[in-house]
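So, here come the structures, one by one.
Rule-based calculations on the coordinates, nothing more; no lab input. Values in this document were obtained by computation on a predicted structure and should not be read as measured data. Cβ atoms are built from the backbone, for glycine too; each structure is taken alone.
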Structure I
Amino acid sequence: MPEKIVIIGSGPAGWTCALYAARANLHPLVYEGAISEENRLSGTLPLGQLNLTTEVENFPGFPQGILGPDLMMKMREQAEHFGTRIVTEDIADIDLSKRPFRLRDSAGNSLEAHTVVICTGASANYLGLESESKYKNMGVSACAVCDGALPRFRNQPLVVVGGGDSAAEEATYLTKFASVVHLVHRRDKLRASKVMADRALANPKIKPIWDSAVEEVIGNEEKGMTSAKVIHLKTGETHTLDATGMFVAIGHTPNTQFLRNQVATDEKGFVRLPDPFRTMTSVEGVFAAGDVADPIYKQAITAAGMGCKAALDAERWLAAKGIH
């Protein structure tokens, strides 16, 4: 018997979708991802990006904040409580050319599904420095909106790396909290849209550092990140910037490789939603929710909301097809 609904991914979108689907008696099956070295290195272990963060202060219902891993475990437990079945494997291959859809997981098991919800998220792009990895969540972040208000960043000098709209937006946002924001960019002008670039460069707290790149993150176990070593790409000269945080804003890569281009995506690889208020994709019966289909907001709460919509959309699609 084909599954009524298979949810691929285990972040806020996946678990919220599973919760709603379970309460609608759809008996959802969640592929939460495999626990593997490959997934660890790519940041795609079970429970999503929030499982890699520390304090989460902006998820409603937790006025004192909550640790990212704790929030994700609560979501997982709640979905499981209502009957969600969970498989700790990846979906290695999927065939969307015929119905029911055919899937194969990383353990070699095959299954069929009437509907599929893609909730695999998007992995933040980092610089790839060993020192950067060492201080992730101890000063190094890829989300200013998620982490910028944390105490370690308040009234402190910060570094933002990048030159596009995301970097300009992150730098501008961080001026609410930082004493100064050093905007490090490899070129001599921003790639951001003119309005975003002008707004950032007009802000007295933002200090651009042109033709430069971060070479090393410096810190210690007690304080976390304390500074960044920056190299001028034209002269080779280096200098150190005192900073308690570095926000890497060089984009995200949606986790859609396993789809093999069977679902329409935008130029950056994010799943396209033909109706932006719904979660249907270009393939009937396939839905998408969370960061994998959201190049704009990329927040836990928006991902959870999309997961709810995906479950409702899938339920209505199944009902229309007479599948109960």
Structure II
Amino acid sequence: MSKPKATVASAMPASLHASRPSRANRAFAGLSAGSATIILVVLAAVATFLLIEAWPALTGPESIDEHVSWIDAEKGQSLLQIIAYLIFGTLLVSAIALVIATPLAVGIALFISHYAPRRLAAGLGYLIDLLAAIPSVVYGLWGASVLVPALRPFFTWLTDNLGWIPLFAPDPVTGVASPTGRVALAAGIVLAIMIIPIISAVSREVFLQTPKLHEEAALALGATRWEMIRMAVFPFARSGVIGATMLGLGRALGETMAVYMILSGGLSFSWGVLQSGKHETIAAYIASQFPEANSWGVSALIAMGLALFIITLLVNMLARWIVSRRAEFSGAN
């Protein structure tokens, strides 16, 4: 009876077997560490550039007031005050978008993951994801030409029936809602449509990761489908949904063209979202002032960009912290 032929692998020295995996592991570890280092270097480079370029504007407010046309010292508008106005407008419009988009996106994700038939769920998920591929300038054109005119009667109804609420208060001069409709609420609605795909996609994947044993156990105990979702799916996916909303908020904070094309800008701390000329976002303001800005103006605009960079960084850090707190419960680790 003939002996089995020795394979090439068995004939190779044991030291060669051990060296190949170790070299591959070291190479992969080096590539991973290099990729992470590149991200940190890029982030530090962006922060350093913003700080260096914004430093003249932050340390020389008197010179800025003299050389930048849109800073009117006689009206009490300093650079820091303008930045404060812009931060308020940015947060207000983004908050409106988040309040509108989050329940809609979570509902869409829940319908796709637990209610819709499989074929319908696949097609609907694909269509929702396609919304993220539409350029922001298209959203701006659609919002300015189609959505804003359609919302004017609704804005009038809000001021007539809910005008006693500060958010829906009419213009103090005219006593009615803005006739143009180019207000913070309109910009927030467009931003909500833009961030729905982000929140919905992440929430859908988190809902689908819920352990089937948890769902089946709830159903076996006599829970309805909604009770099962409330007791098993929502607690498991809570951190993921919060992280998804923070990602959507980050997108809304930095949006430029859609807000620039819809919102009638102004600088104030007004809470009236139906009043035009009261709010402006940092990104839209930079886009509107940059083409005609001189060297001092560019430094001032970069200071505003630094403020937006810090806000966005804080939002993402908050999202990461919230997700990491519940990583042990959700099985994310």
Structure III
Amino acid sequence: MNKNIEIESAHETVRKRYLFFAEKEVRERCPIYEKLALAIADDEDLISLIVTFPRDKRQPNLILASLRKLLGRVPDFSEARELMLDDPDRLTQIVFTHGTQTNEPGRCATLLPLFCQLPQPLALLEIGASAGLCLIPDLYNYDYGSTTLSGAPEFPDFVLSCAAGATVPLPAALPLVVWRAGLDTNPLDLRNPEQKAWLETLVWPSETDRLRRLQQAMALAEKEELRIESGDLHTDDLDRLIARAPKDATLVIFHSAVLSYTLDQSRRDAFARRMADLTGHWISSESPALFSDFGGDLLGRRSGSDFLIALDGRPIAWADPHGATIVWIDAT
């Protein structure tokens, strides 16, 4: 391919990513991020700078959170632009050493109906576990409107609220989890104040309720001895963890918003084939565009940035990325 065409393609990919973030992800949720992302998408100099970053370091939320960490607040566009163009090293020092390990506990509300349908007890293994906040779904309180569940009576005001579609099989009880472990290329330690602060910075600045929810989830997780190991899902690191799961429990390997960081389609497909051979179950909550064998035909069915939840490679539900909604997919 002509090098100029490659550069033009990379520029356009980054521009579209910032437009999607503004128009589909943060619109009506975080106006200040929407305004910044739109302005960045329209600025050729900034797009040209971001294109020079490693491909997994170009995400809008990572760049914007890094600006917040650097300045201690959300900058206006002119200040952000000046900093990025005149002194980019200050920004990249953060961007290149951090990741968007948001670890949104609200996603447990969209995973719970599937966890509860599987034979109990469960052995949970999360890929991309970050600090492990999605590894303790049995320890949270939930409100689906018609159904409420309590796993954290000591935090009665900590509730994961999720608007569920009429056909979602809401659980009558919390799952029984007897083993839990996580795998992450950069596990976060909740005993480390800097790492906790970074998770808080990743929450969009207008979402104060979501920030409080994160802080309460971290307080619960700190009480648990969570096993989160450093490793790559594409290597035998995952096999070593699988081997430790108890044989008398249903193994459930799950992940959310992880595979978009695996930029090579062939590696994502190889991972999916590997999961298909799993003795246990595989739950994925990702963009429907990421797999070759399923999800692609559903791309036009749901607007916005909803994740497609699949069980063992079979599409099951649409879910808000932060756990606010879940809608079962009509099999007919």
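If helix-only ellipticity at 222 nm (-39500 (n - 2.57) for each DSSP H run of 4 or more, over all residues; to 500) is calculated from each of I, II, III, which structure is the one that comes out at -23000? Can you show the working numbers first?
Values: I: -7500; II: -23000; III: -11000.
The correct label is II.
Compare mean projected area of the Cα convex hull in nm², for residues 219-282 alone across structures I, II, III and report the one with the greatest value. Structure I gives the largest value of mean projected area of the Cα convex hull in nm², for residues 219-282 alone among I, II, III. Calculating distance in nm of label points 7 Å out along Cα→Cβ at positions 235 and 267 for structures I, II, III picks out II as the one with the greatest value. Of structures I, II, III, which gives 1.32 when Cα Rg over 2.2 N^0.38 Å is computed from the coordinates? Traced to structure II. 26 is what came out when relative contact order in percent (Cα under 8 Å, 6 or more apart) was calculated for one structure; which of I, II, III is it? Traced to structure II.
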